[in-house]
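Derivation of every value follows stated rules applied to the coordinates shown; laboratory data play no part. The structure displayed is predicted, hence computed values, not measured ones. Cβ atoms are built from the backbone, for glycine too; each structure is taken alone.
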Structure I
Amino acid sequence: MSKILILGATSPIARALALRFAVDGAQLFLAARDPNEVGRVASDLSVRSGVPALSGTFDAADFAAHDAFIRDAATKLGGLDGVVVCFGTLGDEDAAQIDPAAALATVHQNFTGAVSLLTIAARHLEQQRSGFIIVIGSVAGDRGRARNYVYGSAKGALALFTQGLRGRLAKAGVHVMTVKLGTVDTRMTWGREGTMLTVAPVQAADSIYEAWRSRAEVVYVPWFWRVIMGVVQLIPERRFKRLTL
């Protein structure tokens, strides 16, 4: 029975992905900021899957508490075989472009918090020489756009960090997968412009799960975002900066 820690477990994608793992018999520790909400998610998952799920809380920006949190989760699970990073926020991009505090909050929630938690978890998996890590990022990290470059830069940095981590942990037999999400129909994207190419969270979770089972290393979800971002990356900078993408 795999023992898996899911960070940001109250998001729709995380909930759908957790159910896929649980149905296959994994024992899960679901973690998020809101103790009441994550507790409800764990209870619901236990009923749906027939496998009891544990729950706890963490704050991505509370770096000092991360080591104790990871150790506590591993102790309660009776080990740690996998870590799934699902947390992140679009934040207030308008505020982030003029207010350093807002910019740093976006970066902490999308990059530095994940770096801290993954560094601790990776040490554990590397020592036992087995396990996996799934990091859910965004296609926004593939190229800096004027309208969301603070969020995009955090996701771009996270993808680069994960790439390096994959190279390091490969030597220890630990599989690391980067997920580059396009637009998914969640409360984080509701009402925003440019959301025509959306997919349901369950569809996204199914794609992520199947990619993980096939030991993919970098996967775009939905798949057509690989083509879209390939085209976007070919646009010369002098033209790209004039576009309102």
Structure II
Amino acid sequence: MSKKVIKFPEQAETTIDVVLEEFLTEQRKRLKPATVSGYEGVVTLIKDHLNGYGHTNLSKAELSLFDRLYNAGGAEHREFCQLFGPEKIIDNIGDFLGYFIIRKVMAGADFKRTAGTVTKKLSKWLAEKGYISEEASMEGFEEGATAARDLPKAEKAAEILYRAAEDSIADTDELDDQDYMEFDHYSISRIEPGKLWIVIYEKDKRGTLGPISVPKSATSLLGEGWDISCALGKVKGKWRIIEMGNVYPL
């Protein structure tokens, strides 16, 4: 009876660090310096995200390898991008675009659009070089294209909603419990000009809250299914956003 051979994960022959530098080297040959600067900024952030959060998506065996080498001293120490291969880039693109760029990076709409564009180009390039499958490339490409389109809209909508919240002049201490929704992440379930509805849960049952009065300029940018971090209060009989955080479109 043959024995089953279990193959444990090892350090990749071609690591994320190596692949990303190869990608940038090729872009430097064909793009203008100002454009290259944007690519370099996005790639640096991709590495920051992977080194800081990539381990959260690892299998148990991969995590064991990562913990051992990450916590090693001296020349044996490895960061995430020095240990794993380029397939892990695509595994984490969704979190990078949908959370890290929005929550952890102080950047405007133009840079967020660039982040989507670069991840889209990177995904296609990885497949062309044979580093990942065409299927994985398409996944990354679509996420990048969606981010390039929606992240700037989300950034602008968040700015509009923040200003509206600042102008609401609502004192949370004066609101009754039934007229106040604590700061949290809410999913937008419906949108009309100047109004939106969110998903809420009461006693483990799914429901909706709304209409919430917001500027029409914001609803023209938002999308159903997007998440919004905010606190809500009923002011003069109407639900309004009284504390605003971020808009998450992905």
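Calculated for structures I, II, distance in nm of label points 7 Å out along Cα→Cβ at positions 12 and 220 is largest in II.
Taking mean count of other Cβ atoms within 10 Å over residues 132-139 as the criterion, the highest value among I, II goes to I. Ranked by distance in nm of label points 7 Å out along Cα→Cβ at positions 84 and 124, structures I, II are topped by II, which has the highest value.
Starting from the value 1.23: which structure in I, II was Cα Rg over 2.2 N^0.38 Å calculated from? Traced to structure II.
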